[in-house]
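What follows is a group of structures, each given as structure tokens.
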Structure I
Amino acid sequence: MDAVIETVIRNASLADGQRGVDVAIEHGRITAVGPALALKGAQEIDAGGDLLSAPFVDAHFHMDATLSYGLPRVNASGTLLEGIALWGELKPELTQQALVGRALQYCDWAAARGLLAIRTHVDICDDRLLAVEALLEVKRLVAPYLDMQLVAFPQDGVLRSPTALANLKRAIGMGVDVVGGIPHFERTMADGAESVRILCEFAAEQGLMVDMHCDESDDPMSRHIETLAYHSNRLGLHGRVAGSHLTSMHSMDNYYVSKLLPLIREAGVAAIANPLINITLQGRHDSYPKRRGMTRVPEMLAAGIEVAFGHDCVMDPWYSLGSGDMLEVAHMGLHVAQMTGQDAMRACYQAVTAAPARILGLRDYGVAVGCHADLVLLDAADPVEAIRLRAARRMVMRRGKVIAEAPRAQARLSLPGRPATVDFRLGR
């Protein structure tokens, strides 16, 4: 053991089930992965058999609104439409300083949670494009420790709002990465379909990715995902398009969905569900039975469609809870979709790690030789236990440097004849 390198992590478990694995790191990249590596690290980290994972990735978020809960007032009904109305009231009062401050605070939370890549939608229907300027600045500031991808999002509808299309193009010119849309919020179904065509053609011309809020509705006749898949196929956008929410699919009849799922797969369109928000906002017009609202995740996975989970909102006009924990998102997704088989639970972990990484097009992501040394060490033995416990992040590493640490989750007990501590892990 003569060679000395920067860092070696010893005795880790990996998400694919490997155990007793060492990971060598130098110059911000993983240089070796295997059992009992014959290398010495200037820094040696004992994983103690715990799960070493690639970082969490949030494929759908609204950072321009995050941590604005209570501004200008609380969403009394907790509904989607009141949230949209509140955001409309708040927009004229926004300042760049406040937007940047709240976003940076959230990015601190994200880094501490091992969430090192976020795709965030930014509203472009304010002619000042204040939020665009703010989040472009945040993206620059957090680049050393967090990958941020911005989506030009016409919250008020790209056709419904008179200046939205021009603003969207301006935002892309300023450096926003992805073309967004919200076809179900346009005035008519026809306008919704037309907005999808316009936006997909613009994305194709510019060589950009597309991520649309699509069919965030309980209306089974809201079928803009069909149009999105059609234009993705027509324009050769395979692998560059995502439909977010897709909640109307929960209410569609099975025959139509049996036709729709192959169309989505053939078009290479990814799906991004948002379990915390979908279960909260959908089904509000139901008495009982009450629909869950989240899209058909198990059926999509079975059809070969790429599926990710997003956090969507944290303490904003739509959602008063949240803390940037993607394991909480996976935990809710697992329950809402009834994905309690072993492979299904592991798929939910993939939905907040590898799947969104592919959707965002992140390069050199993973725990393999040549990948960036962006890693999270969790207080859990495997992905299922990590979800069950919403496991503490013992260590978060970015490009080989430790950027956050937390103690194991443990409580002291004072019970006659029982252990002095408990850590909630089975068999320990």
Structure II
Amino acid sequence: MKERLYYQDPYLKQFTAEVLERGHEADGTPYVILDQTAFYPTGGGQPCDLGVINDIEVMDVEEVDGQIHHRLRSSLSPEISRVVGTIDWDRRLDHMQQHTGQHLLTAAFEELFQAATVSFHLGKERVTIDLDIQELTEEMVQEAVALANRVAYENRPITASFMEPEELSRLPLRKPPTVTDNIRIVIIEDFDYNPCGGTHPARTGEAGPIQVLGWERSKGQIRVSFVCGLRVVRELGVKQGIIQQLTRLTSQTEAELPEYVSRMIAERKELEKSLQELQSKMLEVEAKEWIGQAETINGLQLLLIPLNERPMADMQKLAQHIVVRVPNVVVILVSLGAKTQLVCARGAEVSLAMNEMLKEALLLMDGKGGGQPAMAQGGGTTDMPMETLLARIRQIVTVKMENNPA
């Protein structure tokens, strides 16, 4: 593994190498294979390094059949045989911090609660581990975070070396290796012994602080989201900015915010309840006003009601208020706006199927809907003026009412 310079020195930012092979992937992306490289390829939950080779952007690095493909933004000139590679150090440092923090947090959960990590993902914003545990409480998380941070700030040495299988029996490995050769063990002194192919700093203190952001149940395990190192600093800056904005808007101190927000939520729920009650009373009054305008057709009452951009829920409630009070009524509500909406409803003494009536009315527009024989609703778009649309719908409803008396 000597050609993998990221194992020899994870702090190496620039290197020179000979080009062994160049070509194109199946999708046409050019790549080169070098005799040695500091670019870490994607693997083990850790994303690859990025950077440049001779000022050409390295877009991806992956191991393919034992060889490391450096995928480039553009092809390397064919006459170039020796290159200079420069990795994106900020990205490498971030990955080293996150991966080391993951080792620390994983070991803490296992030591304290025998919760093994079954998977690990290092994302652009968050890092996650999936724990083989049925329940996780706030107290458990705080205890694990405290232990992981204590080991981090004790600045213990981190060593990584390739070992033969017989050497492993002398180590308290957290999990067995998944390979039988080139077995690399990362050791955090007196705390964690783990097979790992990722990049890590020389000491735990370089991982920086470790902070859990949340957890949720996922596929029978519990997924924990966290950040380490400089990501914690960025996260703190964002959250502090939000808190400062809230304190200005509410004239509350940070400590007063939780109680203030709880009180505001409770008051809002009461206001919403009062508003719903008021809206219901207003719909009752509106229903009584419309009932007086009903026309009689073949023993049934017809109410064709034009509305202006009314929510579907209000239209349905208005229809319900009307049909409860007039058992032999057919009520059609039409609301024009960005979208034309229809509600068709009947009283208890009417046998006409409102879903069938709606279906015919929707033929007048590019619309769709559905419902039950007692009430149906739908909507669509039309260029017809309200008067024309009402006249066409009235014609459909009148024919049905004349052919189906109460």
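Tell me which of I, II gives 18 when you compute relative contact order in percent (Cα under 8 Å, 6 or more apart). Display every interim value, and only then the final one.
Working: I: 18; II: 9.
Only one of I, II returns 18 for relative contact order in percent (Cα under 8 Å, 6 or more apart), namely I.
Between I, II, which one scores greatest on distance in nm of label points 7 Å out along Cα→Cβ at positions 105 and 241? Please list the in-between numbers first.
Working: I: 3.9; II: 2.2.
Structure I comes out on top.
Which structure, out of I, II, was distance in nm of label points 7 Å out along Cα→Cβ at positions 73 and 361 calculated from, if the result is 4.4?
Values: I: 4.4; II: 6.0.
Structure I accounts for this read-out.
Looking just at Rg/Rh (Cα atoms, Kirkwood Rh), for residues 49-192 alone, which of the labels I, II belongs to the structure with the highest value? If you can, show how the numbers build up before the last one.
On the way: I: 0.99; II: 1.05.
Across I, II, Rg/Rh (Cα atoms, Kirkwood Rh), for residues 49-192 alone peaks for II.
Name the one structure among I, II that P(r) over Cα pairs in 10 Å bins from 0, in percent, for residues 113-200 alone of 19, 46, 25, 9, 1 was derived from. Walk me through the numbers on the way to the answer.
Working: I: 19, 46, 25, 9, 1; II: 14, 41, 37, 9, 0.
So the calculation was done on I.
Quick check: -12000 is what I get for helix-only ellipticity at 222 nm (-39500 (n - 2.57) for each DSSP H run of 4 or more, over all residues; to 500), calculated from one of I, II. Which structure matches? Walk me through the numbers on the way to the answer.
Working: I: -10000; II: -12000.
This value belongs to structure II.
22.7 is what came out when mean projected area of the Cα convex hull in nm² was calculated for one structure; which of I, II is it? Present the calculation step by step, with values, prior to reporting the outcome.
Details: I: 22.7; II: 31.4.
That value comes from structure I.
With FRET efficiency 1/(1 + (r/R0)^6) of positions 217 and 273 (r between Cβ atoms, R0 = 30 Å, to 0.05) computed per structure, which member of I, II shows the largest figure?
Comparing I, II by FRET efficiency 1/(1 + (r/R0)^6) of positions 217 and 273 (r between Cβ atoms, R0 = 30 Å, to 0.05), the maximum is at I.
Of the structures labelled I, II, which one yields 3.4 when distance in nm of label points 7 Å out along Cα→Cβ at positions 257 and 385 is computed from its coordinates?
Structure of origin is I.
Every read-out reported here was derived from the displayed coordinates using simple, explicitly stated rules and does not represent laboratory data. Fair warning: this is a prediction, and the values are worked out from it, not measured in the lab. Cβ atoms are built from the backbone, for glycine too; each structure is taken alone.
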